[in-house]
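Some structures to go through are shown next.
Throughout, read-outs are computed from the coordinates displayed, never taken from laboratory work. Everything numeric here is computed off the predicted structure, so don't read it as measured data. Cβ atoms are built from the backbone, for glycine too; each structure is taken alone.
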Structure 1
């Protein structure tokens, strides 16, 4: 029951903040980020690489196979599977939402004065909402926190830094990042609930 309330609070907060950001904060914050110094941009370009899904998927898949078939450690194999499922399922969902929403990226605002949605659009410039990097890093932070609760604070600090880097680089609007983070958290909690229902342990007793 506690997890359901947490999920409800996360959903309500992210929905409200996404809407407020879209109407009031997205454009001014993005224009401000356009004025940031080269050194800040360089730092953001390094941090943002932590939000790339590929390596996390490969690592979790390899760890699952290792712990399942070679080392034969059920707990570690299920942890790896949980992380892999969370990243892949959330990632597929994000791709579908991006395609349906067809939101213009900030580059369209600067080059063509376009802001908003062009539903079922294709191409990089129409895939701003939600942020895939934010979803990935918040999915990973949530999954690892559920497995290792003591790591929670530093994990979410890193997740916030990666998400902010997407705004600093004007690759996404603030609302894209909030939505991506919310989806990552919510669907990771949903997958954890699925594991719990099947009595698959992810923590040591």
Structure 2
């Protein structure tokens, strides 16, 4: 299955949460998609359905395909620590996510595009793999000739205060540069995710 490129508000309504960031359309109408919306009587969901929905929500939030997500979960399961928390740390350390968190792009999809179109350097080396996992101390820089891109400049200027909320990152907008200082603690990750449901799903 290819990466989802359909209506984002529709997915946000399906999960009951603005998973793609601020969404005026979602705020106006938060009921599930469908002809009858909030008035439709819905059956109580099984435990499996709840777990699957949570996994799908995380997949769409971070923009991963099923096989990518499964491989990342297996990698988290092999590492020391709480599997659910390690999974979220791995998701947060992906290059496309860090580019988004640093404010270089207003969305994760936009961040992925900047990476694949060779606008991003990691430790001075051109890197065009969005799934590249960063390590503490890695420095992310917008490529010299790409610093004139209007979308990058506007995003850095508009999201400077937001980036300060992420203590595991450090950004220098004047140099179009940021540093991945450390892996985030679970309490620092702002997404509303119940990672234990995902662990239970894959443990069956």
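List of remarks:
- When distance in nm of label points 7 Å out along Cα→Cβ at positions 57 and 129 is calculated for each of structures 1, 2, structure 2 gives the greatest result.
- Structure responsible for 1.00, with FRET efficiency 1/(1 + (r/R0)^6) of positions 17 and 185 (r between Cβ atoms, R0 = 25 Å, to 0.05) calculated and labels 1, 2 on offer: 1
- When helix-only ellipticity at 222 nm (-39500 (n - 2.57) for each DSSP H run of 4 or more, over all residues; to 500) is computed across structures 1, 2, the figure -23000 traces back to 1.
- Structures compared: 1, 2; top value of relative contact order in percent (Cα under 8 Å, 6 or more apart), i.e. the largest, recorded for 1.
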